[in-house]
Structure 1
Amino acid sequence: MSNDVQMFNTLPRTKLTTSKLVKNDWIFTIRHVDIDPEADLLMLVNPGSRFSHCEGPVHLENLSYEDKGGVVANLLIRAFNSAMGDPDAPKLAPWTWMTNDLTLAKAVEVALKALGVVGDLCAVELADLDARKVADEQWKDLICTIKRSVGK
């Protein structure tokens, strides 16, 4: 088991985020950025707060679901181990996570188990319509900002 997985397995988990205002549930989606050089991002969104974070870039388009699951599982672990890139934020594992793609959910579950992630965090649910909608809105805002910043 890697040090990253060991660290992840020891992160505290609570039903609410550190603010205590919203559930500590997360949706993750793979998003393609069609700006040169093209790549994919793993976007994580907390639907309750609308906080979002991206990991990557990575190239997932030619990978099998099994290989995508491995890449995504490692990106998820990295995101939470780094407190979403905020060195001042407390590190907290998600209470639950979900995605918009059932096949990806199953592949990530297999990868998390193979990496040695313990307990309930090997379960990846299919996101409900409300969570998907929030994730899509957050992506739309982010990609518009990115395109504006590069003059597209």
Structure 2
Amino acid sequence: MKQHPAIIAEYDLLVEIWAKSVKKTHDFLLEKDFERIKNELPTYFPYVDLNVWTDGEKTIGFSGVDGNKLEMLFLDPDFIGRGYGRQIITYLLEEKGIQYVDVNEQNQSAKLFYQVMGFEEYDRSEIDDAGREYPILHLKRRTR
């Protein structure tokens, strides 16, 4: 698996991956919120260290890091459960020094994944960053 910095020409593909991934993993998200976030997503890309993850010619997904926080990690659902997420997080821990990540409380599979990867809950918010009523769990890397 390889990664490269995303370019603007890839934004549509990344939004498509995001949409497929969210449809599979965020069944709690209202359609109006899904559409709003989908339209806003590309405006966030320039503000994170945005990387595209590939395996051969296949685009696996993308990640966005800001400082020591993982702001976004989305995999094409066809590649979920194959160890790619673990490889990406391991890289981001070692090479980018991520220490924090937020997850939707209703997304139990993401919460479990990050717990397995060494993160633990340290705080909770009733609403997301945009003021929508989706509780957010704030996770940090466990110290040894």
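Only the coordinates and a few stated rules stand behind these numbers; no lab work does. What you are looking at is a predicted structure, and each value in this text was computed from that prediction instead of being measured. Cβ atoms are built from the backbone, for glycine too; each structure is taken alone.
41, 39, 28 is what came out when Cα extents along the principal axes in Å was calculated for one structure; which of 1, 2 is it? Mind dumping the intermediate values first?
Working: 1: 44, 37, 31; 2: 41, 39, 28.
Attributed to the structure labelled 2.
Work out which structure the value -13000 belongs to, where helix-only ellipticity at 222 nm (-39500 (n - 2.57) for each DSSP H run of 4 or more, over all residues; to 500) was derived from one of 1, 2. Derived from the structure labelled 1. Once relative contact order in percent (Cα under 8 Å, 6 or more apart) is computed for every structure in 1, 2, the highest value turns out to be that of 1. Taking FRET efficiency 1/(1 + (r/R0)^6) of positions 94 and 126 (r between Cβ atoms, R0 = 30 Å, to 0.05) from the coordinates of each of 1, 2, which one would give 1.00? The value was obtained from structure 1.
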